[in-house]
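All of the numbers you see were taken from the coordinates with simple rules; none came from a lab. Being a predicted model, the structure only gives us computed values, none of them experimental. Cβ atoms are built from the backbone, for glycine too; each structure is taken alone.
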Structure P
Amino acid sequence: MNLPNRLTLVRVCLIPIYVVFQLLYPNLYWAKYVAMAVFIIASLTDMLDGKIARKYNLVTNFGKFMDPLADKLLVCSALICLVYLNMIPVWAVLIIVAREFVISGFRLVAAEKGLVLAASKTAKVKTAVQMVMVVSLMWDIAVPFHRILSLVLIIASVVLTVVSLAEYLVKNWSVMDGEM
């Protein structure tokens, strides 16, 4: 297994550690900083594995499949924790999670046909904005500008989620030929 794929698996393994510390936060103040550090490290592995894979031509079908899945697991786990802690509106998380289910369904149909559908540039930007949004919400400092920034990041995440879904459906609708 190459280094980018190992980094992707590290990201997946960091998710339960993040969740434990994030959910300990209401009882242990310092736990939110551990959760934030784990989330940031996991997010950085996403950037790093992609750069390494492209630079050294280590792109694999496993990586094309697992990297976006690891991103979905990380971001959705964080968003669900933040909903539980009343730090993000449920409607925003529902839109983001619903998009991930639709895309995963498309990928399953494509996989049955022997196709691997890689993430688009818009989807990568969406994921990056979502990760920044999660960190911003976890930071939760009590200054007005921060609350505005967090709201802007939530709205940007939802807009990019919808745009990347539409782009993905238009680009890959042929995968559904003969399925309906």
Structure Q
Amino acid sequence: MEANNWKTIQKEVAYENPWIRVEHRDVITPAGNPGVYGVVQFKNKAIGIVPVDDDGFIYLVGQYRYPLDEYSWEIPEGGGPIGEDPLTTARRELKEETGLTAEHWQRIGRLHTSNSVTDEEGFIFLARGLTRGDAEPEETEELILRRVHMDEAVAMVMRSEITDSISACGILMAARILDT
């Protein structure tokens, strides 16, 4: 059951920009029928960080998400170039979005964000031993920082107030690891 039963007949780039490439593919499905598939290939790895302070609080980042047309509360996240070490990206993104730096880092998860249409791979880190500093957001980011207890962050996931997949997974994984 682990074999690839899809056959690609032809593929062409339908769209490309500095972040993604969209391919249209003519395929033969596992049932042997002709079909089409659209694949979104990401040019970066998705990186999420769950920063937890000594009192059991985490830091969330709020921002408007254009594709959803709604405001979103998330863990600090960002994209890292394919060849870059995910921890290097995590350290940079935590500082950029929150102003925080961390003494202790632990990779707690790897995931695929929407594997029916994209090859995006994500990594989640737990960051502890936090020190505050000045945030350095990118020009496309209008961020609000919010400190909530881990129990409340888990409750926000369970109430679907946090819907970002990397954030939901990261919060639940960190809570389990920290046994909260």
Response to the item:
When P, Q are compared on mean count of other Cβ atoms within 10 Å over residues 54-61, the highest value belongs to Q
Worksheet item: Thinking of P, Q, which structure, once helix-only ellipticity at 222 nm (-39500 (n - 2.57) for each DSSP H run of 4 or more, over all residues; to 500) is computed, gives back -28000?
Response: P
Worksheet item: Here log10 I(q)/I(0) by the Debye sum over Cα atoms at q = 0.21 Å⁻¹, for residues 38-93 alone was calculated and came to -0.80; which of the structures P, Q was it taken from?
Response: P
Worksheet entry | Ranking P, Q by distance in nm of label points 7 Å out along Cα→Cβ at positions 86 and 110, the structure that comes out highest | P
Item to complete: Name the one structure among P, Q that Cα extents along the principal axes in Å of 57, 36, 31 was derived from.
Response: Q
